[in-house]
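Below you'll find the structures, each written out as structure tokens.
Nothing in this text is a laboratory measurement; each read-out follows from the coordinates by a stated rule. Just so it is clear, the model here is predicted, and its values are computed rather than measured. Cβ atoms are built from the backbone, for glycine too; each structure is taken alone.
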Structure I
Amino acid sequence: MRVVLLLLNCFLCISLTAKEIVLNNNIDIAKQLNTEGGNYIVKSTIDLKGKVVELPANSTIIFQEGMMKNGTLVGNKSKISYSGTIFSAVKIKGSWNIPFLHSTMFQDAQEINVLNELIALSDDCLTNTIYIHQGEYFVSASANTKGAIELRSKTKLVINASIKLIPNDFPGCSVISVKNVSDVTISGNGFIVGDKDAHRGKDGEWGMGIQIMNSKNVTINGLNISNCWGDCIYIGGKSSYINIVNCNLHHARRQGISVTNACKCKIDNCKIYDIAGTAPEYGIDFESNADCTVNTITVSNTEVYNCKGGIMAGIKGGNAENAMVGNITISQCYIHDLRTKNTFRWHNCSDITVTNCSIDKPIEDCTFKVDAKKVKYKNVIIK
């Protein structure tokens with residue numbers, strides 16, 4: 001009986017620990033990754049030797065010491081337990097289940113486009129919080145993606161660093177692309193810097209800091225966005241519930257913010273300044289393209305200065321088919337020191353309300369208005 005119990009006890013111990021495998025750098029890594037749901041423990045540096053390594057389904061890599069380097073790691077609903085730096089020269093593919101991600105995971109995070117490997121560890125099946133820690137990070141756009149960084153749904157990106165775009169000659173691209181997604185927050189005290197000063201081409205005006213297209217429930221909070229070939233922030237593609245708050249937007253070539261197809265958007269407590277390079281060069285432009293709508297917008301507590309014009313609203317070209325711009329409220333804003341007299345420009349739009357704002361010219365001298373209906377001014381103060 002004792003022998004039977006002893007054997008049974010040994011069997012249970014083996015069963016309980018069979019899924020824990022300490023990875024050995026001297027053995028082919030693929031041969032060690034052979035158990036679904038297994039726990040793979042890293043205690044030393046594991047060299048992937050340039051290979052593409054696929055993890056079994058629902059497995060977990062537990063980094064106790066060391067890291068993985070030199071290869072491609074393909075997740076399969078995989079988890080990672082870690083602290084500190086765990087990757088060097090590693091490409092990330094597949095699906096992952098890691099709620100909190102840090103740029104410090106990658107030893108080479110500040111090299112060109114390594115941030116994309118960090119983003120690749122996120123998954124829109126869960127909420128990911130991604131921290132980009134202090135430092136300078138470099139990204140580049142390609143002719144295929146046009147977005148140097150592309151975010152997934154349910155992403156909270158916290159930028160406490162400087163993200164800089166490598167100069168290119170594309171007519172349009174974006175440093176961060178928020179496209180066809182929902183529930184995204186980009187926040188922090190960091191910087192997004194475009195390539196305006198070193199852009200290699202002459203064509204186009206569509207180089208954006210952050211581009212939001214066909215997305216819902218997006219918030220941009222606290223960032224400094226500058227030096228873009230086009231706009232600091234562009235919102236289009238039937239987007240909705242977009243919030244831009246507490247941002248400094250400056251030294252873009254075309255606009256501070258453009259909204260071309262969106263509804264229920266809020267701009268609050270921002271500074272927009274030094275926009276110059278190609279028309280229109282306004283602080284904020286609500287300009288609907290054909291078959292597009294810009295509707296239910298609020299701008300509050302925002303300062304615009306050193307631009308060609310302040311805030312404009314209207315239909316592109318004045319005659320885009322099936323286009324609509326309206327229901328815009330501007331309150332408690334300060335617009336001053338512009339390069340033209342156009343503090344406000346309204347054309348082919350309706351239901352515009354400007355209230356409790358400060359400007360540096362009489363309203364009759366600083367408004368351009370063509371075919372605009374129901375434009376109201378209340379408590380507009382001249383400073």
Structure II
Amino acid sequence: MKDVSSGKPLRILEVIPALNSGGAERFVVDLCNQMARDECEVTLLTMKNFSLRNFGFYKDDIASGVKVVNLGLGKFAPTTFYWLYRAIRQQKCDVVHFHLTAIYFGVLAVLFDRKKKYIVTSHNQAESERTNERFRYWVKKLCLKMRLLRQVAISDQNAQSVRTVFGMPPVRLIYNGREMVSASDKFNEVKREVSRCKQDDDTKVFTVIARCNPQKNIPRLIRCFNRLIDDGENVALLVIGNGYAAPEMQSVISQAKGGIHFLGQRHNVADYLLCSDFFTLSSDYEGMPITLIEAFACGCIPVGTPVSGFNDVVTDGANGFIAKDFSDEAYTEALKRALAHGNSISKDSLRWTYAQNFSMETCAHKYEMLFREMVESSYNCKHI
């Protein structure tokens with residue numbers, strides 16, 4: 001998208017710590033690719049070395065039109081502040097868009113490189129920052145109060161959270177988007193793998209896509225599916241994600257019943273959703289889960305806890321099922337309602353929800369309009 005006033009392409013720097021297999025990372029790659037297709041000059045700056053651990057999981061999905069800068073860092077250290085400040089100063093861009101902890105390490109640029117405009121997307125509930133990441137919270141709050149930084153919310157509940165925690169509304173509410181997903185060349189192989197996880201043709205398959213993280217509350221997931229299996233329900237649960245080999249998870253995994261299958265990390269998650277009846281999530285908090293968007297795009301019925309994102313787009317019983325609260329009893333009850341009434345929800349209606357709310361073209365266009373407004377109005381953007 002070109003800047004109307006100058007005729008020049010909008011120059012955008014997207015900054016994220018790494019490209020490991022998370023929803024925010026998937027979103028940032030999709031956003032960069034779409035903005036490049038929209039004729040913006042897009043640079044993706046990542047901090048952690050792609051060759052270490054899982055930090056380059058999505059790097060091969062980056063379009064050729066996106067410039068990539070990787071700082072090649074290992075562990076974060078006090079020097080990280082300097083290296084990121086230096087990298088941002090070197091980039092010729094109009095807007096710097098931070099994600100996750102990048103805003104924390106990028107504070108020097110926000111404070112001292114005033115030629116650029118700065119914005120951050122809130123990918124989780126703001127309360128989690130105030131509780132779990134106190135220094136990051138105060139850094140962000142300082143920059144917001146000084147009007148050096150603007151913040152985008154990604155769901156209605158997320159927007160209210162930002163207002164409550166930071167004392168000011170987000171500059172925009174923009175739902176996350178996702179590029180259209182489709183079956184990969186491994187689909188038939190995945191179909192056979194999923195078939196082996198089923199007891200018979202009547203088995204209902206649930207899939208969860210989540211890293212092993214306290215936020216995702218995998219122990220709740222295991223307890224409730226154990227209860228379903230003990231109650232005689234013909235179900236299979238596919239758990240996709242990394243971190244389940246951690247020692248602290250072994251006692252939980254050892255309690256999982258026979259119908260629960262830990263498949264490890266997968267890149268082609270759409271294949272598994274296309275082979276599943278339900279997508280499920282047991283998180284304690286979220287922003288707008290990318291996996292939920294992928295489930296809608298694949299026509300996979302969502303079932304989850306009442307977190308941000310689910311509450312925004314899932315109407316209980318109409319296009320998915322939401323637990324009444326975060327108790328095991330409520331989550332199990334939602335799973336049972338899904339088994340009893342899931343046949344009433346059509347795959348086409350779920351794909352329609354995706355098309356109406358979550359296309360990456362629409363999402364990127366909203367960000368581009370906001371970035372242009374920031375550049376042209378010196379931050380005097382209207383808040384929602």
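Figure out for me which of the structures I, II the number -12000 belongs to, where helix-only ellipticity at 222 nm (-39500 (n - 2.57) for each DSSP H run of 4 or more, over all residues; to 500) was derived from the coordinates. Could the numbers behind the result be given before it?
Working: I: -2000; II: -12000.
The read-out comes from structure II.
Here distance in nm of label points 7 Å out along Cα→Cβ at positions 59 and 323 has been calculated and equals 5.4, so which of I, II was it run on? Before the final figure, lay out the partial values.
Details: I: 5.4; II: 3.8.
The read-out was computed on structure I.
Using the calculated result 15 for relative contact order in percent (Cα under 8 Å, 6 or more apart), pick out the matching structure from I, II. Spell out each step's value before the answer.
Values: I: 7; II: 15.
This figure was derived from II.
Quick check on the output: 21.0, 66 is Rg and Dmax of the Cα atoms in Å, derived from one of I, II. Which one produced it? Could the numbers behind the result be given before it?
Working: I: 25.9, 102; II: 21.0, 66.
This value belongs to structure II.
Match the computed value 3.1 of distance in nm of label points 7 Å out along Cα→Cβ at positions 43 and 243 to one of the structures I, II, and report its label.
Details: I: 4.8; II: 3.1.
Going through each structure in turn, the value belongs to II.
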